[in-house]
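Down below are the structures I want you to see.
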Structure I
Amino acid sequence: MLHGVERLTVHLDIALDMMKDNLHNFLAVMKKEQMQPRAPVPAESILDQELLQQFVQKKGALFFTFHDPHRPYRQIDLLLTQETSYEQLINSSDEIRIDTDTTLNVLSV
């Protein structure tokens, strides 16, 4: 890791409210967009909170990465740690209106 050096990244970090419905919706979008886990585990692994905690505690995982094998610049990191959880970050985010029915919470770090 380089400290103090600005760099451009082309991935998206996502902090989800880890409720089952949200996770199922997220997986449906990943499938529709042909995004696959970078790690050699099934995408449905994110539905098992105990398994995710093992990834964090035993493997030091900070995120679960989905990528597009045909367009490698497309990458989404699902944040996994308590410090980067939806509950921790939502109050610091800004709400952006996408259209009349849709808003998105965004946090710049």
Structure II
Amino acid sequence: MVVTRPTGTEGVEVIDAYGKPATFQQTMDDGKKIDGKANDLRYETGIGFLTMTNNAVLTQEGGNVIEGQKITYNINKQLLVAESDNNSRVTTILQPQTKQDKQDKN
């Protein structure tokens, strides 16, 4: 793992992690956890932006899974984009909500 401060300002770090795989975890506003793993992770703390490349997988508690060669995730807005290379596809598995989950939201 390498941590740099490109602007020299505390709180504006760039964290690069490498592994087989490197991992990431976040607890969402609704209390569910998101786990990410990839061979290369880059987290830009100042803008809340995560880039996962090389065998990227993002799994949400409850069974939702997204796999691709590259996944970018805007943590503050909770928006992601998954991409593949020419030899593979993005895979998305979405689990249906239960009646209890729907009632909890109302």
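What follows is calculated from the coordinates using simple rules that are stated; it is not laboratory data. Here the structure is a predicted model, which is why all the values come from computation and not from measurement. Cβ atoms are built from the backbone, for glycine too; each structure is taken alone.
Here is how the numbers come out for the structure above:
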read-out: Highest-scoring label, criterion being relative contact order in percent (Cα under 8 Å, 6 or more apart), among I, II; value: I
read-out: Parent structure of the calculated result -7500, given that helix-only ellipticity at 222 nm (-39500 (n - 2.57) for each DSSP H run of 4 or more, over all residues; to 500) is the read-out and I, II the choices; value: I
read-out: Source structure (of I, II) for P(r) over Cα pairs in 10 Å bins from 0, in percent, computed value 14, 42, 30, 12, 2; value: II
read-out: Comparison of I, II - label where distance in nm of label points 7 Å out along Cα→Cβ at positions 21 and 53 is highest; value: I
